[in-house]
Structure formats: C-alpha cells, structure tokens
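What follows is a group of structures, each given as structure tokens.
A short reminder: the numbers here are calculations on the coordinates, not readings from a lab. From a predicted model like this one, the values you see are computed outputs, not experimental measurements. Cβ atoms are built from the backbone, for glycine too; each structure is taken alone.
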Structure I
C-alpha cells in the first residue's frame, strides 16, 4: 500500500518542494528501494486469530507503530495547512510530530491533533526558541524531536527553485513572531550539551532525529536522549548518504535496548513497517505520503491514507505470523539484495 503521487492539480513548484532532493534524487529513491530489497521470511502455522499492532511511546498512542513525520509548510499544499493534516490523522488514530516550520500556530494544531511531539532546530542564538518551547509545553507536547542533521541546506536545486517560486505564497512562521527566518537555522556548534539543555528547560524527553552511525547513537544516548530516530532527512540533505534501512541495524545494536530506536525515510507500505520492526525499530515515521495525501484530498485524504496504512500493517503481521509487535524479530527478514545504485536514501 502506498500513497498516491502528488495530485496533478498541485502547483509544480509545490511538487518540487515536496519531492526535492539533492543531485538527481538518487538518495530518495534508494531509501525506498532499500526497504523493498529486504525480503520477508514469513512464519506459518502461527495463531494470528488476534493481532495487536498498537503502539504507546512518550505519551503517544497509535493503532500501528506509525507516527507522522514532521515537514514544514502544509499551508503550501492545502489552505487549512497542518490543521487539515491533524484532523485527518486524528480520525485514523495516528499521532504526529509537528514541524517547527508549521504554517499554523502550534496551539491551533494541538487543538485538533491530541498528544503530539514537537520537532525543532536549535539556532545559534539559543534564546530565540525559549518562547516557542514554553508555548509547545503549554500546548501539550509530550516529547521534543531535535533534528541534528541539518547544519546546512543540501544541494537540492529543484527544492530551492521551488521555494524561490513560492516565495510570494509562503507565510511568515507564526510560531516565531518577529524572528527572521535566517536566524532559525541549525547552530553550527550544535552539540551533545544541547540535548540536556532542552530536557532541563521543558521537562520533556528529547528524541534525537538524524542519526546514521553507531558512534553518534551512543553519543546522543550518553548525552541524555530518550530515543533515537535513524534518518537522513528524507534524502533531502547529503546526496549518496547511507539509506536508513542500511543504517538501522548498527544503530539498534549500538544502543542495545537502552532507549527506543525509530526510523524514517522511504517507508511506504505495511511490508516496510514490518521490515523496520524486524531490524529493531520501535516505530517508523512517514512524511512524504502524508503530504501527497493532504494534497490529493485534504483532511479526508489524510484519513483515508492513514486508515489504509493501519490495516495494511495489520495484514502484513497476519501474513508474517507475527500477532504482536514484540513477536517481530530479525528472523522475519533475509539478507538484503543489493544493486550498484543502492548505496544510500526518504
């Protein structure tokens, strides 16, 4: 089960923004293909009369181990922006991570989403996000998601061209009133100490997003991260980076069960979700398909996509002889079948 491609009526510049990737987009394609090249090894003669795929993690509940990933500017895709997305996800029971680049104030989104995680970047001037952090806590966030893989904008020419073309339609970020967007980029001296600062300031668990290496995973856990998200930023940043499917097992082994490990990038269907669980992920985050569903059908499009995905995940569990999340293990996947163009990609 996969989301439809971007609706034909969507402005081509918006499509360039949604699908933007560095180089020729190889990293995005490789992210998707890496999951597909992990053959499933289903069990038989298992009792799957009752299947439970529900997830509870840091205040979020979901009928499947799926969380909607953060991405900025839903208002470019639909006039109701993140509110439409939140309504659609909530109708299907899927929780989400709100982007700090949202086109709607976080409190307005939270009124429709229920419990949520808040994504953020730490800028050079840390004080610029203090007020935002206070509002996020007040709005009911149950965790922070610190993105750490964005020290510069990747060489994503179609993406940049799309943003330039959309400059007239883009709205000022309502979550940072009076703050120039150029001041909100990731600090070049972002370090492990920032994890502890965020946790101390907000009292929330900090989930670190953008880890591809075992040594980095150990560093962020030692610094106090409550969870790690294996991610290459949806393939938007570094062309040729390792795919998240390839990076996941090493990170899981390095963390050794001390904190949950999640993964995003290229997950499109129920089979991919189970593959990720088999490699040790607690849950997956999914971004682009949500955008496509929002573009194609607004809140109802998001609801239909999310509802179908939950059912798809359950179906794959049945077919794999895995009645619970805990029953999924590495025995359910065989060694990946690699190809020369499969060296890294969301």
Structure II
C-alpha cells in the first residue's frame, strides 16, 4: 500500500485527506492514548514534572517517581527488579548488550531487530528445528556458555511463542525475551509472556518490552534478577541516556484501572471479530491476538486496497525488505465498537468470495 498521510494521531478512526476511515493498524492495543481519562493524568504529570527531567538517572539529584515506576514494573512482570528507559528499542538494546557479556547469543528465528546486536545472524530454519538444536547445543556445554534471545510474540505472524521447551535445558543460561507485543495483553494482569514461562532453576530471565505498544506510554523496560538490573544500570545505555519522560511514568502509574478496562474490552473485540470472520479462509489468528493476519488468495491479492475503497485502513507493508511481499494485517484495539467489527468482518468475508481486481 502506498503511504497515507494524516495530520492527527489515529484512534478508532484516521483522517486522510479530510475523510474519516476506520483504523485497524498501528498499536496502542488498549487504546489509552485516545481516552480522555488517560490524557488528563498525562497532563497532570506534565503540570507536576514538566516535559523532561533535566538530569541523568545516576546524578546526585534523583526523581523518586522513577523508582516508583521501576518497582511497579518489577511487580507486574514478576521479576526482582526493573530498569526504565526512554524507549522500547533502547531497553532491548541495553538488555542484549548486557546479555552478550554473559555468553554467546543464540538468536531465535525472526528475532526483532531491537533485540539484535549489530552483527547478529539469524538462523534460517523452522522454529521447531531451532529449538531442538538449541537444547542439544546448550546441554553439551558448561554452564553460562550461551544466552538465548527471542521474541515473546511475533505481531507479523500473529504468533505467541511457546517456551515450555526451556524446561529441557540442563545448563545455566540467560534467556532474554522481547515481550513488547505481549506486555499489557497476555495474562490475567497484563503481565505478558511471563505468565507462561517455566520456573526452571537453570534458566534466569531478562524481560524487555516497549510500554508504547499496549500502554500508550513512550518508554521501555528491562526486568530480571536484581543483580542483573543493578549491573545494567551501570552501563552507558542507562547512565548516558535521557530518562523516560516523567509525565509518562506518572500516567502509567495512575492508569491501572484504565488499562484493566481496556484489556477486557480488547479481549471482547478480538472474540467478536473472530466470530465475524469465521467463514473466511483468508484470516489467520490461532492465538487470539489483536493481530489478524490476512492471507489473500493469489487470484485476488489486493485486500488492502479493497478495504481502503470502503474507508478502512489496515496494516500493509513490505517485510522484511522493501522489495519483500506485503504483509496485510488487521490490528484490533479496545477503541473499536461492535459495529466497526461487523462492518470489517462483512467486507473481509465478501472479499474472500469475490473476484476483486484493481
């Protein structure tokens, strides 16, 4: 799809060339960014702290809300401690640069670029094959030889990765998981992939995530063992970077009820859209994520254009390279209403049985 330009941040809808379109793209899965209540607490945070904290996290003057935020993140993600960063990308880079000092990094297939070192080479094999190879390799070497790096959720394939296989590892290993698209969505409290991770003595976790994807907060985190987080806070990724905007920290801490309500509404919306597209063979969403992968048949591959002609915008772009085939996805949020989902579902079902052409 060619780029579409807008002058306002989309919510349930997006304005393109003065015309309103239903917006099923992007992220902010819980929809907080478009909620008046969230904007009010964010503005209250601006009034309290201003737009930026004018000192380093390791300077002699400290802002206490950062410690409050990190304690809340550690509790949410079931870890001993956490470190907050100004972006999810910075958090992931801090995590993987620290982890690579603990062993040779073994990347899972398709690991997000944010969690890769600059010279990373991803394995070109099926995920199941990589799992078996990784278990064998780790178990054949001494403790602390390797680090595993993987995504918790792949939003491009609408997949939640299974980590139960970590229970077969017999050597001590660090596992770094980027859970940007699971945090806030998965688990009863929005704790993400950690609610499915095995508690296995040889394995210690380092969880990293963006706070923007679900929580509408521009920031990131790394959570894990207290010793690991303490060591990370001595590295330039933390000491030399501008901290997360304090108003964002304040908004996150004040919005727990809003996030819980958004998570409930999101789950209802996912379930309802699944019902609406049940008769379509084009939709792939086996893990009940807010990302519905659309797989157009070869004889009519233009579902993005078809929906755009009906004033609906979906996620559609080439990946992993600019000349790669486009990936078409419907991204549902807590902002959508039942009649939005009915309209979208009807169009997808109709498209699957028509001979639409450009």
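Taking Rg/Rh (Cα atoms, Kirkwood Rh) as the criterion, which structure among I, II has the greatest value?
Result for Rg/Rh (Cα atoms, Kirkwood Rh) over I, II: largest is II.
Hey, percent of Cα pairs over 19 Å apart, for residues 89-240 alone derived from one of I, II reads 51; which structure? Derived from the structure labelled II.
Comparing distance in nm of label points 7 Å out along Cα→Cβ at positions 33 and 329 across structures I, II, the highest figure is found for I.
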